[in-house]
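Enquirer: Heads up, there are several structures right after this.
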Structure 1
Amino acid sequence: MNRGFSKNTLFLALASGFLIFLSFPKFGTGILAWVSLVPLLYALKGKRIKDGLAIGFIAGLVSYIGIIYWVTFVVVHYGYLPYYVGISAMLLLAAYLSVYIALFAAGIIYFKERGIPQILAAPLLWTCLEYGRSHLLTGFPWENLAYSQYLWKPMIQVADITGIYGITFLIVLVNVVFYDLLSYRRSAIGGRQSGKRLLMEVTAGCTLVLICYFYGILRIEEIRRALRGAEAMGVVLVQGNIDQSIKWNPRYQEETLNIYKLLSLQMSPSRSGAGAGLTVWPETAMPFYFQDMDDLHRKVTDIAKVSADRLLFGSPGYLGKEDNLSLFNSAFLLSPEGKVLGRYDKVHLVPFGEYVPLRKIFPFIGKLVVGVGDFSSGKGFYPLSMNSHKLGILICYEGILPEVSRAYKKRGADLLVNITNDAWFGRTSAPFQHLSMTALRAVETRLYVVRAANTGISAIIDPTGEFISQTGLFERSALRGTVKFIDKQTFYTIYGDVFIYTCLTFLLVIFLLSLKRRR
């Protein structure tokens with residue numbers, strides 16, 4: 001057996017890491033995901049489990065440094081910390097995420113030594129570990145493998161059955177098929193690999209890909225037919241493009257409000273003759289306490305009255321009194337008469353961005369970004385009512401969490417509204433990555449998703465995951481369009497992560513079998 005490391009092994013690990021990184025926007029293309037693990041599988045050939053841990057960790061570190069390099073930008077520019085702290089924070093997070101790929105690599109070797117076929121073990125291992133990464137320690141599902149396919153519409157439609165994990169499973173399975181095909185070609189002269197078994201693998205892989213592809217084609221056409229006769233509503237997504245460095249400065253509050261007022265009234269759905277619609281401003285678009293009945297509060301309600309549209313916007317919220325005050329990252333919905341129809345308080349907060357975990361134990365740790373104080377978590381994912389319709393509000397990071405959109409759908413939401421402030425990310429790849437993940441929420445729930453982002457990218461996404469329209473990055477604009485309401489229940493919405501629970505069950509079964517078997 002080929003024990004230890006060689007230059008070739010290191011090169012293969014690095015190559016796999018780069019391919020994973022280049023599978024995601026803005027620097028890459030999703031087609032690379034289908035071969036990104038092939039070099040890693042080659043690197044693991046003939047290695048020991050402890051070598052597999054190191055090889056997988058190297059591949060993971062390279063991929064995650066490429067994917068989340070923007071963490072350094074956030075920490076340095078908005079946390080006002082030195083570069084070495086920003087780089088260290090990014091590397092620490094990348095190292096943690098790389099542990100999951102290290103476990104995948106070690107698991108592949110473990111099962112291979114015990115005679116479990118790689119075509120079975122690899123997709124189960126990766127999918128289950130990805131699920132673990134998405135939920136452990138508050139979860140970090142940023143750019144799971146499935147999200148690389150957000151632009152390939154036929155292949156992502158299966159998410160309404162399996163969630164994103166069915167797509168991930170298929171990508172890993174195809175990687176194994178490609179690896180076995182290449183291995184067979186290299187060893188065909190010696191006749192050491194069974195052609196019959198390889199043929200079965202290729203047939204199974206091609207069959208699954210074709211099933212998902214044609215399911216996607218048929219499902220897209222079905223959804224399009226349902227949309228043709230569906231009720232429509234005009235929407236305007238206002239992208240204020242407020243510089244983060246002045247956003248919380250009280251001297252710019254009036255200027256910020258005037259920017260949103262001008263853009264909203266220029267593009268108002270009701271003024272276009274489409275009837276009362278919905279105007280959406282981004283997360284914390286109003287950098288003051290809207291709850292306070294002051295002049296700023298009245299100016300916001302006047303905008304709703306003049307536009308004759310419903311207005312949804314982000315603003316800090318609070319409960320209690322000064323000596324016992326709880327702050328929230330909130331969204332408020334106003335009627336065309338300027339009355340508050342509802343409020344949503346963000347539930348899933350971002351660690352070190354919106355609150356500091358373990359502050360009592362480690363009082364020297366502070367927030368990595370500045371703004372208001374630590375936020376408290378809201379009570380739950382309850383839609384806001386708007387006449388006969390319900391809005392599911394996804395504030396920032398909540399747009400990448402499938403369970404949030406599913407909770408809204410189960411409670412009757414028929415439109416998902418993602419408000420976010422991606423100004424923190426600058427012109428890095430993060431705004432593009434954030435947008436890519438939001439598209440899958442539309443497919444899983446078969447609902448329109450409208451997304452208003454302070455500096456972009458704002459977008460209207462239909463229930464097939466298609467981007468109907470979108471803005472550019474760091475431009476002041478308002479996006480006007482139409483959304484439609486359909487009532488299409490999905491297997492995923494009703495039953496949740498049945499697919500991943502099935503994968504976890506099968507992984508447990510093959511692990512128990514492996515305890516009794518050795519090659």
Structure 2
Amino acid sequence: MSERKRFYLTTAIDYPNSRPHIGTAFEKLGADVQARYRRMQGYDVHFLMGNDENTIKVAKRAKELNQSPKAYCDEMARQFREVWDALEISYDDFIQTSEPRHHTGCKKFIQTVYDNGYIYRGQYEGLYCDGCESFKTEKELVDGKCPNHLVPAEKRSEPCYYFALSRFQEQLLEFYDQNPDFIQPESRRNEVISLVQSGLQDINITRTGQDWGIPVPFAPGFTIYVWFDALLNYITAIGYGTDEQRFQQWWPADIHFIGKDITRFHCALWPAMLWAAGLEPPRMVFGHGFVYMKNEDTGEAEKISKSLGNVVEPMSIVTEFSAEAFRYFFLRECPFPGDGEFGWKRFADVYNADLANNLGNLYSRVLTLIARNFEGKLHETAGVEPGAIYGEVDTETTTQQVQKHIEACQYNQALQRIWQQILDPTNQFAEKNEPWKLVKSDKAAAKHVLFDMVEQLRIVSILLKPFLPATSETIYKSFNFPQPWSEVRMEDVWVHYRPAEDVRITAEMEGGKPKPLFPKIK
């Protein structure tokens with residue numbers, strides 16, 4: 001790897017017992033924006049995703065379909081990757097926890113923790129949620145039911161091996177105090193600190209009587225319990241147990257993106273596991289919010305659930321509209337640190353207002369006017385610095401604000417800035433100067449107005465690069481901007497563009513018009 005700064009980020013690995021829904025995709029979108037942004041900033045980025053396959057639910061589902069667990073997992077991994085590819089998620093690696101590299105790393109890790117004296121044999125009896133594949137305390141249950149799956153917890157007793165989590169309570173609290181940014185956002189941090197302060201119990205990390213899973217190397221007949229196995233994907237994927245040099249290059253992770261419901265596993269159990277093995281904890285865990293479905297009849301927000309019949313698959317939106325429309329809606333309408341809602345009416349309203357009428361219309365209007373009135377080329381613009389609109393748009397401040405919001409994972413606020421401080425003023429500039437009229441009365445003046453509007457499209461394309469990769473590339477490559485798109489960085493926004501050649505259209509035009517970026521939903 002080069003000497004450039006590196007950035008390693010991950011998402012939670014998903015249970016492959018059903019295809020991903022829009023809530024699952026929300027997490028991946030947030031991680032993808034961060035990965036694309038960091039690449040723009042010159043980082044060597046490694047973006048990991050994957051599936052959590054060593055679970056009882058997977059074995060049960062495979063048996064129902066008369067398949068081997070491995071064949072089932074491989075097919076589901078293909079389906080998951082198909083969805084992520086359709087959504088333009090730029091992951092660098094996709095790990096399946098049934099892979100040999102993961103098994104090898106897990107066995108090395110649990111043996112190391114055992115040798116270090118943090119694992120011991122015992123008997124476990126407790127309340128177990130099959131949906132979470134985890135034991136619950138009485139205070140975590142609501143009327144005896146798991147709050148996530150709404151099913152009664154079952155009492156279960158079995159021989160097991162414990163991980164001595166309780167021994168890390170003080171170290172965890174000290175770590176949180178010394179690393180205030182470790183748990184984000186702040187609301188999740190407060191929850192975890194309160195949990196750890198209330199006392200930690202040693203946890204069961206093994207199963208018995210399971211054929212599907214990773215065998216415990218020091219205890220024949222036992223397999224590694226799902227959480228102690230699943231969390232290790234973050235290190236096994238980058239070489240732990242198989243490629244030590246590669247592991248040292250990438251670890252620790254810069255950000256783990258996870259759902260808020262599994263924050264305690266990542267912020268308490270995971271650092272303790274790593275310390276027990278002599279490894280560093282990750283630098284940050286970001287627990288994002290949930291996406292709820294809006295009931296169009298009642299107006300109420302509902303949890304996405306098969307039983308309620310309100311599951312929406314990403315592909316249904318991508319196929320009917322586009323991946324870019326999907327990305328924009330969820331990144332703009334659902335605050336990543338908090339919760340958001342999806343409703344078909346709201347989707348159509350946002351799509352038409354922000355994408356079709358605002359961004360799409362501005363793009364089409366500029367290209368059409370240049371193509372029809374200037375033969376696709378703004379003569380005598382080489383070496384000229386755009387200027388008229390700069391009095392109304394502070395691009396440097398806006399860019400810095402957008403960057404600050406992206407780095408804080410406040411993606412909806414970043415997009416709001418782009419629309420309010422770049423796109424809205426540019427459209428207002430167009431309405432004020434009316435270049436569609438000027439071309440008939442003062443063509444030279446119209447040319448300068450359009451030249452300034454082209455510059456704003458260049459700026460918008462750069463700012464939108466982490467959010468709408470295909471759309472931003474289309475806008476940028478519609479003109480003869482000299483800098484290769486792959487090399488464009490955020491700072492290029494406020495470097496005032498002085499074209500070496502006259503500005504001209506390079507997009508394909510049909511009948512003097514470009515292909516619409518976002519055809520309006522009627």
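Enquirer: Compare mean projected area of the Cα convex hull in nm², for residues 103-302 alone across structures 1, 2 and report the one with the greatest value. Don't jump to the answer; show the numbers that get you there.
Expert: On the way: 1: 18.1; 2: 13.0.
Biggest value here belongs to 1.
Enquirer: From which structure (1, 2) was mean count of other Cβ atoms within 10 Å over residues 279-286 calculated, if the value obtained is 18.8? All intermediate terms of the calculation are to be shown ahead of the outcome.
Expert: Working: 1: 26.8; 2: 18.8.
Source structure: 2.
Enquirer: Same structure, new question: I have 81, 57, 36 for Cα extents along the principal axes in Å, calculated from one of the structures 1, 2. Which structure is it?
Expert: 1
Enquirer: One of 1, 2 was used to compute helix-only ellipticity at 222 nm (-39500 (n - 2.57) for each DSSP H run of 4 or more, over all residues; to 500), and the answer was -15000. Which one was it?
Expert: 1
Enquirer: Now, a different point. Here mean count of other Cβ atoms within 10 Å over residues 415-422 has been calculated and equals 26.8, so which of 1, 2 was it run on?
Expert: Values: 1: 26.8; 2: 19.0.
Traced to structure 1.
Enquirer: Between 1, 2, which one scores greatest on Cα Rg over 2.2 N^0.38 Å, for residues 183-470 alone?
Expert: Values: 1: 1.21; 2: 1.37.
Max of Cα Rg over 2.2 N^0.38 Å, for residues 183-470 alone: 2.
No value in this document is a laboratory result; all are computed from the given coordinates. What you are looking at is a predicted structure, and each value in this text was computed from that prediction instead of being measured. Cβ atoms are built from the backbone, for glycine too; each structure is taken alone.
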